[in-house]
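Chemist: Structures incoming, each one as structure tokens.
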Structure P
């Protein structure tokens, strides 16, 4: 669902960037109190895993593919503020290094997948978890919330495309929502399976909202190992079929609007590290590089805010 440059007009780019910036700013501010410093390393590793997982497109109906967005997965582990930071880091690195999503349309992609999806998804997740108690309620809530988050993101994307004149609302809305409703099933299954595995080995990590305990080396190590496994053994064999947005753009006839921002080039475009002869090795090395960069960026963003919070708390009042 990464929107390339050219699909959106100037007014839509500006408006979505403003809303995205506001959402990320609020998340960074709230992370001072909602994200314990001991969980900042887990945020970096969660972002790295989501980056790796997003490289893997899984096939769905009609020659279309989808991939994990991971908004509810991140929110369940980190809370909504941490999820916004993690997903924003992923999208920033994807756009700047890998030409996955436009640079000019980065604000729209952040708004759809890193702000709206985790916030709405987390609200649904918590509501269901309160109604259905216990770990089963958390897992069921995560699955439903994951599906909702994908549909919400596709709904926002539809509105942005319609407002930009890329396609009429009456055609782009049903096309986007229908295909992403199917992709959302895959999102729900993957999220539920990953969280079920976490419940078996580190169940306390799902208590992000009230967590005062440390994430621990083992929790961080699990996330890092999963990211490496996905990058090394799964990403090179991802489905080559177009994703949901690409399929809709082709069907409705606005795929030709895609362009590369003038004067801007991505050094590792198409997730292939330059200078590496083997396509598989080029993809693996690019994925590992991206996972490290994403983990570092999200860690720096979160740790800078939690460090500032500690400084404020230590400052004596007059």
Structure Q
């Protein structure tokens, strides 16, 4: 039977954050001497702090050898849990700093490529103009491959992604989700393309065109194929299949290809990409663009304000898109 640890007498009164910090430094550097140099302490002081931890926990935390130190299984367990505690403490200090000066802070965003190439730059631009001292860290994620690991390992405060299947199936009880807008696929060409000068195009006109689209094993690629199949037309010529949104943007801007792209990319960056959506009247599925966070994690004011800007930008974008659809008639591909 494992030994019971009395929290009040042995842990609550004897285990100090300073000693844990020293232990983690020794593990990180693999040496008490190097840890002491990094912390500005003597080797003796480092050794005493770690010995005090081992006495309080009554287990060895480090294996000591001529080449340095390595964590025991007890040391690894303490480090894994202790890092989470330090992460929460670090977040608490950052929250206090932000509350002292509401113009500073940081936001860590994990985004799918389609969102990063579409609405996210518009959100960041508006947010950073208002809060120029808030640091924004953006990383790419694929929910299809990694799920919401960026939230669970606390490398991100919020995830922005498209949900290509019913998102209720992807989420667990510890995640909170809201739909920012609904995405659809459009067919885009370069402004200088002959296709861009045509006011009306039938899907049958495009059967011999050179397409660049995501693979047919993706929802976006299948949506294009199904549109032709439903119309009873031969499959389009997928000259290039590429999951990369940026590659599809660049190749289509060169003028030869018709690209299957998320419509939000053109709506959010009309002044950046020299692309035009073709007026092809075909019903297409729409997918929710999600903003996801941990349900029981308190976010800093900086993150909360960033999320408010994301809601505002996408709401404006949706309103503009709705007015555009009313002027142009039926929904387009």
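Since every read-out is calculated from the coordinates, none of them should be taken as a lab result. Only a predicted model underlies this, so the values are computations on that prediction, with no experimental measurement involved.
Chemist: Check the numbers for Kirkwood radius over Cα pairs in Å across P, Q and tell me which is largest. Don't skip to the answer; put the middle values down first.
Modeler: Values: P: 19.6; Q: 23.7.
Ranking P, Q on Kirkwood radius over Cα pairs in Å, first place is Q.
Chemist: Which of P, Q yields 20 for relative contact order in percent (Cα under 8 Å, 6 or more apart), as computed? Provide the component values of the computation, followed by the final result.
Modeler: Numbers: P: 32; Q: 20.
Label of the originating structure: Q.
Chemist: While we're on this one: Which one of P, Q has helix-only ellipticity at 222 nm (-39500 (n - 2.57) for each DSSP H run of 4 or more, over all residues; to 500), as calculated from the coordinates, equal to -13500?
Modeler: Numbers: P: -23000; Q: -13500.
So the calculation was done on Q.
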